[in-house]
Structure P
Amino acid sequence: MHVKFTLSNIKPISYNQYLYGRTKTRTQKARKWGKEIAKQCANKNHNWSFLRNSFKSHEHVISVSYTFRIPVKDYYAQSGPNKGGISSRSIDVDNCIKALQDILFEPKYHERGDIENFNIDDKYIYQVIAQKLPTNDETYSIDIEVHIHDKPVPN
């Protein structure tokens, strides 16, 4: 079982931009970003409930793949000594994952009614694959693919 979808016109934010220091409180920017994701998720049929109902915590684990598509002008440095290299404006791919993953999976957001999501604790994610790629489009997007697998067994 898997679900695949794209979030359009969503610029990833880093986990550092997501929370106020050590308070674990989402920043204003994070709340706005989360609402935009929620709006897009509500407008698309992502089979959230089918995946939720198919997932059995004692039998399964989850793998997630993220592709962050970043406009060329933000991906590559346009001037200066690093021209053509990776831009300092290009976000670290590992910093993009946690905030997005929390919104997509954490039961607390689903239970509060904030966001329609998978409602599966992210502790069941056993594999994450992430990449950031330049795009000729002027907009950001995030391709997401979620798979349910049988839980691994020891060798």
Structure Q
Amino acid sequence: MRYDLIKRYSDQLQKELSAFCIPGYCEVAGSIRRKRPEPDDIDIVCIPDLVSLFDWNNFFSNYEVLSGDPFTGKHIKFIYKANIKCDVFVATKQNWGYMLALRTGSARFSHEILAKKWVRYGYHSVEGEIQNSLEILEFPTEESFFKRFDIPFISPEYRI
């Protein structure tokens, strides 16, 4: 789908999901955030507000959920309006920056740049966290994630 069309849908979905999230923690990621010319899906990274979990769960009951449990899952795949495939990745305040960077991609960038760097530093990714045998790292912002691994911050549209 053309960027301008899918961007309207992603903005609408972000607005809808934001109602159930901690303020400031619902962002479009993936190829739309990278401003690719023809994204084929919508990726959202968010932190649902525990007070709104019932409404969060009800939101997904209006759509065809392909995988994941909206009530307990970390990744929900569903079909949104205009038959657009969507992936919603549930983060925490502790892993927000990591999840936003990883899910913005591209897949090649995430693997070749990000993952190789954290492995070089002796860490690995487990269940949405970057850790080693001694600690689980926290990344409250995307910039803090890049800084921790000495990667210059790269604007999403240049992450190819």
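Here, each number is a calculation from the coordinates, and none is a lab measurement. Fair warning: this is a prediction, and the values are worked out from it, not measured in the lab. Cβ atoms are built from the backbone, for glycine too; each structure is taken alone.
Given a value of 19.5 for mean count of other Cβ atoms within 10 Å over residues 95-102, point me to the structure among P, Q it was derived from.
Working: P: 19.5; Q: 24.6.
Label of the originating structure: P.
P, Q: which one has FRET efficiency 1/(1 + (r/R0)^6) of positions 79 and 103 (r between Cβ atoms, R0 = 41 Å, to 0.05), as calculated, at 0.75? Mind showing how you got there, number by number?
Working: P: 0.75; Q: 1.00.
Structure of origin is P.
Where does the value 41 come from, among P, Q, when relative contact order in percent (Cα under 8 Å, 6 or more apart) is the thing being computed? Please list the in-between numbers first.
On the way: P: 41; Q: 20.
Label of the originating structure: P.
Between structures P, Q, where is Kirkwood radius over Cα pairs in Å highest? Working shown, then result.
Numbers: P: 16.6; Q: 16.1.
When Kirkwood radius over Cα pairs in Å is computed for each of P, Q, structure P gives the biggest number.
For which of P, Q does distance in nm of label points 7 Å out along Cα→Cβ at positions 55 and 119, calculated from the coordinates, equal 4.3?
Corresponding structure: Q.
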